[in-house]
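Peer 1: Below you'll find a set of structures to go through.
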Structure 1
């Protein structure tokens, strides 16, 4: 089973069991965003975590094995059409240079890690319309000179 087949199998089981990422994350004891990323095939899980996911979703060992395989992290390079994904793309396009400048002003010349990294999504209720709070937390990696 490859990562694409794994993803479709997991999503079908998740829908069949009417499970949310938050609920699945509680049962598996991993953060919802990371867990979803594993299920989308963009990260790999340890054998014990893969086994817990498969146990909860009642999936076979072939799915667990696919979850433990190292992913190829790639995505479409065209502008995304899905409105939510496009807005995130737009945020980086509009604010990317600003964020780079502010981060490097505070930390120096370097980057934010997407390896030593966590991300959380929260719902903030607001009478004028609920808000989405995204927290991106990555280790700063300074560029080295040699």
Structure 2
């Protein structure tokens, strides 16, 4: 695992702010909020698989939204009482990167909306998944 000093040299300032300082990027001003191609979304820090493009949907919130994680143990959830509201924070399991929040207002069948910062994830196109070592996830795309 990279330490904070190493991560500051590897990540962009926004990626660092979001993943390491629990920040939030501006809505509608990020590259993946309206991006819909087949592939896999992974943690920008650890590379762990998080979300499938099959579960991404357009939610009009300004951030990438998914109805479920790619596996049951992909993320951890924590209570978040900041910003004067009660929310559920979503963090990557391996790297403990702040990803975003999950809300109970998503589409069926899950009813969930994982609202994720683009700065916290990297998209891997379906046709590149095998060569990047993510072949085991192809059936989920």
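Derivation of every value follows stated rules applied to the coordinates shown; laboratory data play no part. Because the structure is a prediction, the values reported are computed rather than measured. Cβ atoms are built from the backbone, for glycine too; each structure is taken alone.
Peer 1: Among the shown structures 1, 2, from which was the value 1.02 of Rg/Rh (Cα atoms, Kirkwood Rh) calculated?
Peer 2: Source structure: 1.
Peer 1: Who wins on mean count of other Cβ atoms within 10 Å over residues 99-106 among 1, 2, i.e. which is largest?
Peer 2: 2
Peer 1: For distance in nm of label points 7 Å out along Cα→Cβ at positions 11 and 43, find whichever of 1, 2 sits highest and give me its label.
Peer 2: 1
Peer 1: In addition: Work out which structure the value -3000 belongs to, where helix-only ellipticity at 222 nm (-39500 (n - 2.57) for each DSSP H run of 4 or more, over all residues; to 500) was derived from one of 1, 2.
Peer 2: Attributed to the structure labelled 2.
Peer 1: When FRET efficiency 1/(1 + (r/R0)^6) of positions 67 and 107 (r between Cβ atoms, R0 = 41 Å, to 0.05) is compared over structures 1, 2, which one is greatest?
Peer 2: Structure 2 gives the largest value of FRET efficiency 1/(1 + (r/R0)^6) of positions 67 and 107 (r between Cβ atoms, R0 = 41 Å, to 0.05) among 1, 2.
Peer 1: Still on this model: Compare relative contact order in percent (Cα under 8 Å, 6 or more apart) across structures 1, 2 and report the one with the greatest value.
Peer 2: That would be structure 2.
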